[in-house]
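Given below, in the form of structure tokens, are the structures.
What follows is calculated from the coordinates using simple rules that are stated; it is not laboratory data. What you see is a predicted model, and the numbers here were worked out from it, not measured in a lab. Cβ atoms are built from the backbone, for glycine too; each structure is taken alone.
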Structure 1
Amino acid sequence: MENKKDKKIKIAFVFGTRPEAIKMFPVIREAKEYPHWLTPFVILTAQHREMLDQMINLFQIEPDIDLAIMEQGQSLSHINSSSLIKLEEVFEKILPDLVLVQGDTTTTFSGALAAFYQKIRVGHIEAGLRTFKKYYPFPEEINRRLTTVLADYHFPPTPLAAKLLEKEGIERENIFVSGNTVIDAFLLMLESNFQFTDNRINQFRDSHEKVVLVTMHRRENWGKPLENVCQALLSISQRYKNIVIFFPLHKNPIIRRVVHKHLSSQSNIILLEPLNYKEMANLMAFSTIILTDSGGIQEEAPALGKPVLILREETERPEVVSIGAARLVGTDQEAINKEVDKLLKNPVYYQTMVAKKSPYGDGLAAQRIVRYILYQYQYLEEFPKEFDSKR
């Protein structure tokens, strides 16, 4: 346990993408509740510019430092090397006591590595997720494994993730099950009778019996896998005229080109521009089924009781599959069509996939993380209670 009660703890929050901003926001907000003990520094690598800025504006996060590393057509090597060099300068200037990183992006790994090089302690939020497949997802699986090696404090979202960390040799005293901060952020976004900026959503939502929501962005799904999913969606839209399929498109032109080619002419498939987080949360809330290769949506959907079909061969979030709230269907047309048919035609089967309780949190993860840090630095005497998904 640390003993630095004679000074404020400087915490550097390092992130660079939309998902990281979503999951860091509740922790930043909670840290600001302790101004007499904590000094937070918000540092953006901005490895993704536009979608990150959406979150910064939505959450009204004021960054202290924006490294603005993004370049057109950037490679993973560029993101990593640029982040390392610029974070070194920042850390030498502000001298943080603790660097917090989140999840599994290239910023996550480079932030942890930059801190390690200067012997600064690292806390890893959403630690312990694994598929045990090197390239699934790519590069996230390796990013999170390498970050685990570098981290001093590990905040797994579930007891299962904690067990995986222990199996890798992480000492139990450095592991704290917090729940997932995405649930904290997600629950803050929901509004009854929410009205969307794109009025097509409002109109089609009210005129169709059921709503299917689709998101895809994973690198391993580019090309033929994405084309297969598009063909499955086309088939579904033609068989079920009483449904509407909403597909918010990632900004990546590789994805947009394929989706527009296959789906733009179907009247009950609505291709949308990227939605801000609040709109996405409320679109999920009235969806009937969600098809996605997103990790975050796998966590959020069970909190709403929405069945999820995972458009991947592996998931590092097995809890949602084990409780029956999601199915791994990959990108096989037949498998996707089969599962969608069962969910749309069989109410009993549908109910088996309606989660009674989220395995990923109760909205108090950020509070637990900040309290754990305060305990480690001897500002709190009582060890905070961990999240137990069975409780």
Structure 2
Amino acid sequence: MVDNDAEIYARALAEGWKTPRPTEGDMKREPGAYNVHRYLFSGVGTGIRTFFGAPICITPDDLVAAKADIAIAGIPCDMSLGMRGAAQGPTAVRAGGALLAYSPMSFRHQHVDLDPFELLNVVDYGDAPVDPLSMDNSVPMIRQFVREIVEAGTLPILIGGDHSIAWPNIAALSDVYGPGKVGVVHFDAHADASSSFFGHLASHGSPIRRLIAEEHIPGSNFVQVGLRGFYPDQATHNWMQDQGMKTHFMAEVERYGFERVMDTAIDQALAAGAEHLYISFDMDVIDPAFAPGTGTPEPAGLTPREVFPMLRRLAHEVGIVGAEIVEMNPLVDPGYTTALVANRCLIEIITGVAMRKAGLPGPHYLDPVKAGDRWFAQP
């Protein structure tokens, strides 16, 4: 008996991270979303954390039965970053919207005068299975997890975790929509296109290379925004150009201004040969003055006021089939600043999806009253 218990314990340690728990004793229920919050308004420090207080789905059948438009899910891994803490990102981002999430107040986005949660059925799908000691083991399980969301007809918004998760996340989209059918707008201070990282293929510095090398996404379907600092090296940059990647460095923003770069990047996303668009957003694209809680901060980045409208516009004007926000590290986030900004990035993406569903016009739609047209519009 002791030996059997020891064997069970050893197996749990080895495979428990990906083994579904027994459900025989669970309350019987029909598939669908269910709300785990007891009160109408729980305040900041109480209640079970879900993204924006959303109801929970835990199986693909739940997603289908709930007719979920968007499933927000965490991918808590940080094995390939070199600085532990990003695995706590999904929890921190969930907590970052606690004040609004449990409030009876409207989520109305003042810039566009629209409440996205009135138009969209948003659920929390929990977290992907992650081996806490091996990104190599985690990649296929994450890919399967994301694929089941997409196959249920639900748009995934995925919260990391380090940027290594882009490899399985985007590969899952390619599995469903077909190789070469998905384009990616990649916001990052770094190109993440190294052939490997300290000899490891599954790393936060190489997901773009992996996706192109495995022919999930052609280089011409990548639009990158915000690169700066001392990477990529010349050999990597040459490889990126050979692949046809469209890369916008911060030097370009410095010379031409972000508005012009934003319009160009959106035009490129619309003109790409892809039929579907995915957003990969690394928090270090934002200047560390506004988002210090990331593993590889790089000065002289974008501001939230520049990033928010672009995320909203991509989801609205181009349309997306998924998105990820990665590299949010609450262990180095004084004042919860980065968690709040990451949480708002989520809201901007969701708002853009709702704007597209509502049929609002573009480009760069703003509510005319909130935008002050009555004061500034020319007769």
Structure 3
Amino acid sequence: MIGLRSTKNTTEDFSEILKQWPIGRVRDFIGRRTSAEAGAAIESLGRTPVDLAALVSPAASGLLEPMAQRSAGLTRRRFGNILQFYAPLYVSNYCRNFCRYCGFNRGADVRRRALTVDEAMADAEYLSSEGFRHILLVSGEDPSRVPPEYFENLITLLCDRFASISIEIYPLDRDGYLRLVDAGADGLTLYQETYDPLVYTRMHPAGPKKDFRSRLRAIECGAAAGMQSLGIGALLGLSSWREEAFYIGMHALYLQRRYWRSHVSVSFPRMRRAAGGIAPQRSVDDSALVQMICALRLILPDAGLVLSTRESARLRDNLLPIGITRLSAASVTEPGGYVGGRRSGTQFEVQDKRSLREMADAVKERGFDPVLKDWDAAYRYDQGVSPQ
């Protein structure tokens, strides 16, 4: 059987660095930054904790225009005018966790469904016919409903249809991820949700996910197994966005240094009210989101920055020039929702409901090149590049 998450700590990981930056220290560290330091960080493109703190500080809030210009120019130099599209494919909304913010939490009164492999393939065939070549498999965290072997079988079948297959499922250990990499998965998305341990504990009162450090280590298990792309982020609205942005930047820099063969990306999901979930705890307005995107682009010039259909069409279009490189499109956040109609509960309500064609046209109108296939499935670790 593919290995599930292990609780044995066998090596130093990002949690050791996190211990050096408790929330009180980070809050004070950010608050003491000046506009001069923020301006210097914008110009120097430094990658130190001081630079990162300055860019997400209140002192930088008055420098959004130069931040946005610098971020836009840096993104175009590193990524050109390309914007990559992907689609999520939800295969199950069963979950063992009691995350207070999530529409899939085990206490939510929603219709539950786990797709068979054939049902998942039907949704995948639809997405392929629409033109998608990058796909993200998503599930609630209940391996009894969709065990690791299920994903191994599904990924093997999907390889002929998609250039890239990523997963956003329950955590596995290194051997578990290695089996999925061997099957054809090349990307892992795993949000910490919040990097504040106290808030994390309040938001995750029950279930396997309540273990903060185990959750934090899982992305490194995937990296060690050879996942080519690593997606991280926090659920914006659970805690102060400034501290979360600092921790995300530190985490991304750590992953880039330690797992340099993998490409790191950051997502910016703002919390939405979901059936069975609580309302956002902290406000994250549009200007805050702009500052966060720009700050992380300046600190992480080579990272992918991802914006999902949680955001409105108008906002997503306006944010494209400043640093976004990857977009979901035509998303459905319930199992079987692409071809089976609404038969189960959704994780969150989609704000941008445009089709892939409409999204591609909107991107072209703004001078960008929509990309559905960014690389070939032939580019794999087992064909010339060894995993970490």
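Of the structures labelled 1, 2, 3, which one yields 13.0 when Kirkwood radius over Cα pairs in Å, for residues 227-290 alone is computed from its coordinates? This value belongs to structure 3.
Of the structures labelled 1, 2, 3, which one yields 15.5 when mean count of other Cβ atoms within 10 Å over residues 27-34 is computed from its coordinates? The correct label is 3.
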